[in-house]
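What follows are several structures.
Please treat every number below as a calculation from the coordinates, not as lab data. Since the structure is predicted, the reported quantities are computational estimates derived from the model, not experimental observations.
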Structure I
Amino acid sequence: MSNHFGDNIVTSIQQKGVAACVGLDPLIDRLPSELLKKHGLSDAIARNVDPLGDTKSCADAILSFGSEVIDAIAAFVPAIKINIAFFEPFYADGIRAYHQLVQAAQDKGLIVIGDVKRADIGHTSMQYAMAQLGGRCQSWAAPEAITINPYFGFDGVSPFVEVASEQGKGLFVLVQTSNPSAAEVQGMQLNSGGTLCQHVGKLVQEWASAPGLIGESGYSSIGAVVSPRDVESTMIIRELMPNCIFLVPGFGAQGRTQEEVAKCFKPDGTGALVTASRSVIYAYNDKKYAGTAPADWRQTIRHACEELVGQIRSVSKPT
């Protein structure tokens, strides 16, 4: 691997032949009963007892689940997005499990994106950056890239850029998110023209174009989180950010269509990494997979991942 995240993610996508990413969002009450029982949690869940009193058992259960997910998907996709929010309720035990899964995914050759959505200003942002990207005080495994929030402006973003650049890592800046009410803020029309989302996209492109940040692939180590809302607006954002790789949430359980996702790619089929979480990692609860491998939830996750790969390959073909 080179010392440039943009080049590394492009290379990994080329090697796997697909721009797909699986999101790991492990909810304790949705884990397979086999794992809950193994960690002594099944009775507590069945009685609707809050399991958070035993943070170690819960963290161990999601660690076991995450490890199985990684084993199931590693051969098919170039990257995994691990959402730290699903680990933080278990305090120190959860954070330990998060970093162990980062290491496990890296050991399998996956690029790890830490979905942490951090932001602040000055010294606070620097501490977040070092903690989440693996700075001077970090001894545990840290992801190759993280998600961050641009709401503080470049004062809040620059410490993350500094740490990421020093370590050859990457950032995905929130530009257009997948939640239904996002348009209340991101879709606001500005007097200067365009939407707030488009203005943020222009800023991120400017930040991403700073000296040393664009790699040989033509893509920056600073990308953007862009969930397609409609074809027209997505095409505008794509045009505004030619050097940014889009991390594209919302496909699968959140309902973004293949047609919508396709507009996140450039005509040459590059520039995006589409992520699906619940539709893959909880596939064993989906009736459509009931006849595939009813006794093996691991195999069902594998089948769902293979289906995701086929869908994304079909929408990222060069036009």
Structure II
Amino acid sequence: MTQKQQIQPTPLDGIIYFTPPDGYMLSGRDGRVALVWEGKPAIPLLEEDFSAIDSNSHPDYDMVGRGIYQALRLNPECVGAAEYAAVLKDAYPHIVSELGGQIIMLEAKEVDTPYIDRKINFLKIMALLDPDNAGLPLEIARAYVDKGSRLSSMQYAVSCWYAAEKYLAVALGLNPDDRHAAYEYGEALYVLGRYERAAEIWSDIIHLLEPAQRARLEARIAGILVGKTPMVPPLDYLTAISVAVEQHHNGYTDDAAAIITDVLADPIFAEQFPLNEVYYFLGTCYQEIGLMAEAAEAFKRS
């Protein structure tokens, strides 16, 4: 069995894979595209396009473009993703242009979690198209941080912060001189509880920061050096907050309030991380269980 036969494509909803015959050539755009498919993975097609192909025909230019674009939108890390992105780059400039427009649209407005997921996938496709662009993994990391820090999606905090750390490392590998990426990489390491490594990263770029930001970072580095850090990794607190949200959703408001109170009892974590949403949530819990004075105090801090 050949290596090509051994590698199975990634199952995707609404996608059926077509294995072209030897010698298949993708052609289109009035002859401007003539791409030999030999050595590439099976072609992802929309189910309706696959159904339109009979035993004596092959998918046309538009079918292939639609299928590849949808496959990458569903999972930009699917088997063959890099090869599919190369096909888009070489043969479908209008799809690449549309992709850029989608990212700009999402950047221009406040979006909820499903839109953040779309943005992440679009950015991952762009990173496949332009793998040397350090700005793309940086933006992917920022989107993961955004998702993993929101109360509405904090149940994904663990996967999001680990993904952010990975993509920030990629961004720094592509552009080691980017102080913004280095600062954010240190922040991700700190959230994951890797305090000493965060201090090392920050120490290398602290002289490049503005005075106010430098002073804040110097205080955090000094805290790390003397062991003045959150009692548990901040990621553990974010996970606890997500549990509190779930408890509240299930009707256990007392338990939710107790969890949030325990989290906020760590003064270092409460001081270092923006928790406006958390205080508002706590105020809502207190209000629901009739603790109006405590609710007013929590709302004041939100």
Structure III
Amino acid sequence: MTNLAAFGPGAIYVTRTDVPNQPTVNIGYAQEFSIDESADLVENYGQNQYAMDLARGTIKATGKMKAARVSGIALNSVFHGEVLSAGSLTATTSPGEVVTLPAATVLDASAATAAGGNTVSFAAAPAVVPGQVVTHAAIPAGTAVKSVAGDVVTLTQAVTGAGIAINDAVTFGPVNTVANGAVYNQDLGVTYNLTGLPLLGVGSAVPAAAGQYAVNSATGQYFYHPLDGGKQIASMYAYSQPGVGQSKVVLNHQLGYLPTFQIDYVTVFEGLPYYVRVFRAASTKLSRQFKLKAFLAPEIDFGLAANAAGRVYEESYGEVS
């Protein structure tokens, strides 16, 4: 007969128990697993220095597990208890999506537009799109293309002053559709690639000066002022991956909401297993740290309680010792 040796982090499986028919999943290549039990002792004293009797009060059982990989199902099962959906979000990373903006488009008007009018005609259908910045001496700053019908462009603001004469040059600012425009999610900023200086996002407004940009979040189109035409910019943005991974939204549940789970832990050394099954656990802390020269290793603190049958955990030893 020898004593059992247990070595290494073993394997950890979790199964959510507060909702029926949930999958059992490995937490993701265990790095660490521990269970600690702490009991209160109640002491009975008389007139002497040492206690005459001892009794055990409450027992607090806690534990910790750390994973070397990220499992969305496992983390959701042990802490958040939300609904997982297919698909995921990702984003461009530094320095972003770098492109050289096209030059501003300059077209000559084919008909005059008096002050107060908001349409400009051209000899042929112009290759411009709604949202594109429009500039001219008689066009107010912050004006964009509202719509295009054939060779007529409708503006978002009315022409002022002397109006637009035949053959007057009308300038349209550059527009850039990002590479993942079809699954575009959210703008995360634009910088001049050569200097790293940021441009100012104006949201649903229209860029009124160089160094400003607007975004159509439905198409992933970025609109710039004509003075930024030909400059190299870097776009940072989030976009969806409909067929990749999974995601969840963490909700603000009422007090008392608590996902619970079963833990199955096993480690085998020299052919002999050591096995622990925790029947009912609940997480007290979920920690994810991101730092230089380190992999993400999710860490889960948990507490133990008895299940409906009064069982707390089962411990199995690979030999009699």
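The value -20000 for helix-only ellipticity at 222 nm (-39500 (n - 2.57) for each DSSP H run of 4 or more, over all residues; to 500) was derived from one model only; which of I, II, III is it?
Comparing all candidates, it corresponds to II.
Matching task: 33 is the computed value of percent of Cα pairs over 37 Å apart. Pick the structure from I, II, III. The partial results should precede the final answer.
On the way: I: 14; II: 33; III: 49.
Derived from the structure labelled II.
One of I, II, III was used to compute relative contact order in percent (Cα under 8 Å, 6 or more apart), and the answer was 9. Which one was it?
Only one of I, II, III returns 9 for relative contact order in percent (Cα under 8 Å, 6 or more apart), namely II.
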